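Asks: Structures are listed in the sections that come next.
No value in this document is a laboratory result; all are computed from the given coordinates. Computed from a prediction, not measured in an experiment: that's the story for all the values here. Cβ atoms are built from the backbone, for glycine too; each structure is taken alone.
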Structure P
Amino acid sequence: MRYANIADVEAGQFLGKSVYSGNGTVLLSAGVQLTVYMVNTLNRIGVTMLYIQDPLFDDVEVEDMLQEATKQSLIHGINDTFEAVRSGKEWNVKNIGTSIDMLLSDVISNKELLIELTDIRTVDNAQYVHAMNVCLLSTVMGINLGLNYIQTKELAIGALLHDLGKNGLLLEDEISPSVREHHTWRGFEKIKNKREFNLLIAHVALQHHERVDGFGIPRGLSGDEIHIYAKIVAVANTYDHLISHLDGDKALLPHEACEKMMAMSEQQLDRDVLIQFTRMVSIYPNGTAVRLSTKETGVVVSQHRGLPGRPVVRIIRNNGNDLDIKEVDLAQETTIFIEAELA
């Protein structure tokens, strides 16, 4: 499959990856043949990019660390939690714990994979996909930083619930709120009352907008005053915001987001956590169209663990009736580099 701008998607093509609704159910299943109505509907609900099947890239797999059932459970769980909090009802801690257990099982089984955040966002599901992505990124970073299973589970729960305080909060209320009205405090207050949770889980919500240089929100903590869980979630949260439209800004490409984050080292973000992050995230996900420094264009077809910026790129040329296909392994071809990612 390959990653394509929805403007280039045509009726009759087949969807490569499922699209989820806001409550975790499948809106469109992978493999469905797209109609004009489907494409127009996806466009209307805010989808900008899609994975589509392509005979020339049938062997290219997007290596998901999480199974479909796990994704559905996570999105459904966070949706139910947010809706319960929004309506003033009790929320089910057990469901969150079950979803996190499923996530941990998937991550431990697939920990050698680079993370590719490839789930399609819509206006309806964006908040919940964001929570899932931050949870996944944080969990893998936590494991790589040596956290044990119990600590990793606490981190994962905190990451999934880090924005719980945003429920019912308007964007303009976040610009200059009193400290106790900021979504970090609001989330902390909602989570700390759950006796089933370690208080450190609530501190993830409280501290994930603190900065290591002391200029963060809400308490201006710095350095070691910020818990490692919150430092990890801060990195994951920053990355997912940069590659999405959640703040209304133009989404950055993964490699652009990574470059911007490295400039935040020891100012906004913790350096050691950032180093782990850059080792585990796929800068150029499989299926992405790129232009090489040789001016050839192709599609990323596989990755190298530990070398996220040096994938294998397949280049296809049309020579009359024949197709000339070659693959360039950037881990071997050290003088060639990716010049641009093509939308």
Structure Q
Amino acid sequence: MIARINELLQEVEALKAANAEELEALRIKYLSKKGAVNELMADFRNVPADQKKEVGMRLNELKNKAQEKIAALKEQFESRDNGCEDLDLTRSAYPVKLGTRHPLSIVKNEIIDIFARMGFNIADGPEVEDDWHVFSAMNFAEDHPARDMQDTFFIENNAENVSHNIILRTHTSSVQSRVMENTQPPIRIICPGRVYRNEAISYRAHAFFHQVEALFIDRNVSFTDLKQALLLFAQEMFGKDTKIRLRPSYFPFTEPSAEMDISCNICGGKGCRVCKNSGWLEILGSGMVHPNVLRMSGYDPDKINGYAFGMGVERIAMLKYGIDDLRLFFENDLRFIRQFK
């Protein structure tokens, strides 16, 4: 029996299998109930008593070697079949879902593209600003309500010198003031960016939002130029049939000033719940740059003039996509964002 065990040990050491079927055949041949190892186990009772210890040890060695060899071959096949050798366990699970641009990014880029085709360049500036560039250079009086804590986030509040206050910008007009103090006309810029105001968060207001403001400074700029630029923007953004109207208003940095409405793109101007049955939707403020703003920037208002306007990106997006809650833009709900693929 020792000779037979040694013979089987050599066979087990040399076992090979090209596929899972061959491996199963080898398992049956050596390890099944009627396999070679179990046949020897059955004959063990016939071994003389003085040889049982040695034969028993050799049988256990054969059984263990056969089990280890079959298990090793099986693991080899499973690794090869599953591609484990090339599997990167740090990768994301499949399927990987593709993302999409945020609706505010889509609308902001569309606004930028429209004005870029009109010859406007993009200008950028810091979100943490000083009082001068946010308010004083824009003709805000020192006692203007916009300077109060209810509207402005103050980082450093200097009671002795208001112009030295450090704040989070409440509008991107601060970018305009920085460009004007360092650039000679003609100036034709748009200023997209995030702004901050100390307001209660609701379906129509938020503590931070996004604006796009525009500035055109040159000689002999008229209100008609402003109106034509706004009409072209409205028709490019909301459709060729869009109409606009300008209503007198007040802003510290423009004179004369006007609010701009567009014909309701939901009802076509007939009146609906969105436009409160007026047929019109307010979208932005505009006007001719105030002479005081020009003087504080080192320009002569008798020779140089211009226009400016600004709009909220969220407001445009809500009108464009029929969204009725401002908070949806900031909650990162994938069910909402995936609608803009």
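Asks: Work out distance in nm of label points 7 Å out along Cα→Cβ at positions 203 and 283 for each of structures P, Q, then name the structure with the largest result. Let's see the in-between values first.
Replies: Values: P: 3.4; Q: 2.3.
For this comparison of distance in nm of label points 7 Å out along Cα→Cβ at positions 203 and 283, the top structure is P.
Asks: Ok, one more. Given a computed value of 1.03 for Cα Rg over 2.2 N^0.38 Å, for residues 155-250 alone, which structure among P, Q does it belong to?
Replies: Working: P: 1.03; Q: 1.37.
Here the read-out was taken from P.
Asks: Work out mean count of other Cβ atoms within 10 Å over residues 91-98 for each of structures P, Q, then name the structure with the largest result.
Replies: When mean count of other Cβ atoms within 10 Å over residues 91-98 is calculated for P, Q, structure P comes out on top.
Asks: Also, I was wondering about something else. Work out the source of 3.2 here, i.e. which of P, Q gives that when distance in nm of label points 7 Å out along Cα→Cβ at positions 43 and 75 is computed.
Replies: This value belongs to structure Q.
Asks: Compute mean count of other Cβ atoms within 10 Å over residues 259-266 for each of P, Q and report the one that scores greatest.
Replies: Q
Asks: Who wins on distance in nm of label points 7 Å out along Cα→Cβ at positions 27 and 331 among P, Q, i.e. which is largest?
Replies: Q
Asks: With Rg and Dmax of the Cα atoms in Å coming out at 39.3, 126, pick the structure among P, Q it was computed from.
Replies: This figure was derived from Q.
Asks: For Cα Rg over 2.2 N^0.38 Å, for residues 19-210 alone, which of the structures P, Q scores highest?
Replies: Largest value of Cα Rg over 2.2 N^0.38 Å, for residues 19-210 alone: Q.
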